[in-house]
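Derivation of every value follows stated rules applied to the coordinates shown; laboratory data play no part. Model, not experiment: these values are computed from the prediction. Cβ atoms are built from the backbone, for glycine too; each structure is taken alone.
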Structure P
Amino acid sequence: MTETTTNRPPPRPGDDPPISRQQRWRYGAALALIVLISELAPMEITLVYPAIPHMTQDFRTLHLGWVLTMVSLVAVVSLPLVGKLADTYGKKRVMLSLAVLFSVGSLICATADSFPMLLAGRALQGTAGGMVAVSYALVRDTFPRRWVPVALGTVAAGIGVSALASPFVAGWFIDNHGWQSLFWFMLGYAVLLIPVVAVLVPESSLRLHQRLDLLGVALLGSGVGLILVGVSQGPKWGWVSSGTLGTLIGGAGLLIAFVVWELRVTAPAIDLRLLASGALRSTLVAYLFIGFMIAGYGLLMPQMLQTPAQVGITYGVGLTATALALWTFPTGLLTMVCGPLGGAVARRRGARLTLIGAVCAMITGLVAAAALAEHRWQIMVISAVFGIGMGLYYASGPNLVMDAVPAEQSAVGAAMLGVVGQLGNAVAVTVLSVVMAQNIASQNPKTGRITYTDTAFQQSFILAAVVGLAGLAVAIKMRHGRAPATGGAATR
């Protein structure tokens, strides 16, 4: 049985009361803090991307992709639970709890002396993958209706700040203090923010009282995990071996069981009945494909640009981690700029148009990257184009979801968006790591550093772009999002 309680009646479109200057400052401060704490989710990825080549010296394994996959996998598993907890116990309360778990995970990663210990820390950090979804829902619940579309775009712009600053922060720490210092930085960032957010950010009064579907969460996590293991180990075990087929079939079976269970239980982890709405369904499908593109770009670009020039490859630029930040900063800058811009476009022309623009820009960037940029101006142009796509992408999704789900299920809806995005990320890292591993040019016996062939990057970038074309087709066809975004007022 579902029960919704609130301390105030839900507002209707256009009935926002007048806002005083003091209230504007309070809303502005709260939004800034929501943006800052939401940075934990992209930070756990964007700070670590440049560190992957450097971790090889301490953990000599071909499976370093799991440093990224583990975060996405845990996010996929935890997001439904996070969304339900946020709708049940309060968005701010859950947000702070995620920040605490992130802090513990950062401490473990900073002190890890083995690869399994590092993955354990990354698993705890991965719970912060639900931070952005909870932030979107908190904005919807606590901000004036007419502010919500642009406020959601501003939260997205915060991700742009992370994309802009993370390469510089990562480059400086890696070049001067080693990759472990990145996790000490993340720990300090979270610890400083937690008490400030606790005091200054308002809590949502909306509550959705349901039991937690732990079995559904377990089925989803186990199914996705087995499939990712099967894909990543397929080249080593053999694609028709009993181990590979067993994990793939077992994972598929668990996902089927998950769907059957979710449709029968009264309080599902992911309310699949929401997918009866074509509006939400088309948005999630598009975001699954786009998540693959984003992860592909983030995984491939740092590795390609940090590889030194050498015989047998044409792409070697040999950038240090700091130089990488300097030449790819347009990605973060334009993500930050285009987030609020995308929110404004969504409010005037509809979020579907914003999404189409995002996908087109990202596909263009991936195709250009497949040409294996040899000049630094080319790197900056590619980074700029992809950054435009990222900003529009982060602004379109939350507006599409908030206008597609009931107010009392806003966190669940945002969590579903996060699940498919993280699932796309996890599949991309796993699949592209397999493609790269099949095209190794050489490996330094002293440092363990791997050099990939031109073909490895060309095939991977093109594969990511092709997946993006599927997302573009969905975005063009979708009927949802053609009207101006309302910030969720239309579904109240």
Structure Q
Amino acid sequence: MKKKKGWLSLLLAAVFLVSGCAQGNNESAPPSSGTGNEGTSSSTDSGSNDGSALTPAKLKIVLYGDESNRMKELAKTSFYDTIKKEINAEVEFQFLPWTEYGGGKTDLMLSTGEDFATYTDANYMVKSVAKGLYADLTPYADAAADLSKNVDEASFKAFQLEGKQYAIPVGNKPNSAEFYSALVRQDLLEEAGMTQVTSLGELEQFYDKVHAIHPELIGYANTDARRLLQYDYTDKNLYWQNDFIALDESVKDDQIISWFETEEFKSYANLMHGWYEKGIIPKYAATNVPQLQSDWNSGKAMFWAGTAARPFEGAATISQAVPDAKLVNYFLGSGRPKISRGTYSTAFFVSTAAKDPERYVMFFNLLQKNQELYDLFAYGIEGTDYTLDENGRLTKITTDSLIPDWLLMNKNFMRFDNTVPDEFIAEYKAWDDGAIISKGAGFNFDNTPVKNEETKLNGVFTEYLAPIGSGFSDYDTAFPKALDRLKAAGIDKYIAEYQKQFSEWYAKQQ
């Protein structure tokens, strides 16, 4: 059966964030309030636009990436005034390089007792909570009352440990089947005389034809295709917990899979080695992986791993190089439900050194409170930074990034550029239809009992397993030594501990 395709012409004018729907009716409840963490209450009616009754507060929000000039301006003017009015707080936005996320400077700020908040993933949360570095935000759930109506309840659960809320999720967007589709340059596909890609054979045919026309282009702009290729190497519906462990979502059980010790990994590695030998994955990738991303952004690659939003995320970048580029998501098979980790974009934690954790939660609430505030933080000032037509479609006047668009993306507030076809908007909104939440969603592994083993395993992964999985090394030649190293590093102990914790958690969910 052929998969329905979604598409978007990446015109230079389409420097946009996403969608013009009105505020939704998601009535997901916030996590229940607790009393385990006593703090100074500064709450007020979250529907009020007047925070003057609150004691003044100073907050520091850490974001990652480059700070634009327009962001600097708004942080001192409109953002400042609005936040002051809403929650009587002064917010300092500090930008750090992405290399400092989940470690580096972020770890240093936590360990030295700085008062700040930033975003996290579940694994970093578990490690940091074990060290006592994240504040328990459970008592402040009411301060996120508006946000909780626009963010799914399951997203809150993903950042809970033993019933306590350690991070507040932000975002509500289609997230299922991330990287399970091939994001194809449709303009190149059509130039090669093809109309669609529905199988591995057709994807490789697409490469051959385009390579004959444009030998200067690379094929796949990544070194990991285990998700999009799984229709060809397994009958299971695999979903990965981390690099070492997968779940089969087609069966309802608590069994984890040691990925590298499976026949599926062998089949996958052989497929990738074939791509590397054929040139679909360029030879330089073995020593210069970052160049793959650069080539994709500059329009020098044929396809990438797709998501619901990738046809328009980064549109401005690629369209600067190729104004007529079009991107389409294609699945290389059918019949398997899309798997989702949840609909959140990320989640904010607050450092334990924070003087007023609740005021931070009130700030997070503003990010997803209503259309007016969303427009301000995502797009800036109407008439100066963007305009809206009669249908609520967006035209950007300034292209500077403000609070990162990927972070805020919420289907209840997102606006589409007026060049985006209605067909694409409808498909994007329906992307998660029929999707199922992973049976591992909400599980957070405590690595304390196997911390040393995990460190060694990560070293084995980098040195031995990643080159095999990326296709750089032949499986039959390289895997025996890699398996020996894997065993010596303690993979059996690690898998046993993970299985023990997962089974205990899974039983409680039933």
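Summary of computed values
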| quantity | calculated |
| --- | --- |
| Test item: Kirkwood radius over Cα pairs in Å, for residues 320-399 alone calculated as 17.3, pick one of P, Q | Q |
| Entry that produces 16.9 once mean count of other Cβ atoms within 10 Å over residues 88-95 is calculated, selected from P, Q | Q |
| With Rg and Dmax of the Cα atoms in Å derived as 23.3, 70, matching label from P, Q | Q |
| Read-out helix-only ellipticity at 222 nm (-39500 (n - 2.57) for each DSSP H run of 4 or more, over all residues; to 500), computed value -10000, structure in P, Q | Q |
| Ranking P, Q by relative contact order in percent (Cα under 8 Å, 6 or more apart), the structure that comes out highest | Q |
| Which of P, Q leads on distance in nm of label points 7 Å out along Cα→Cβ at positions 176 and 432, largest value | P |
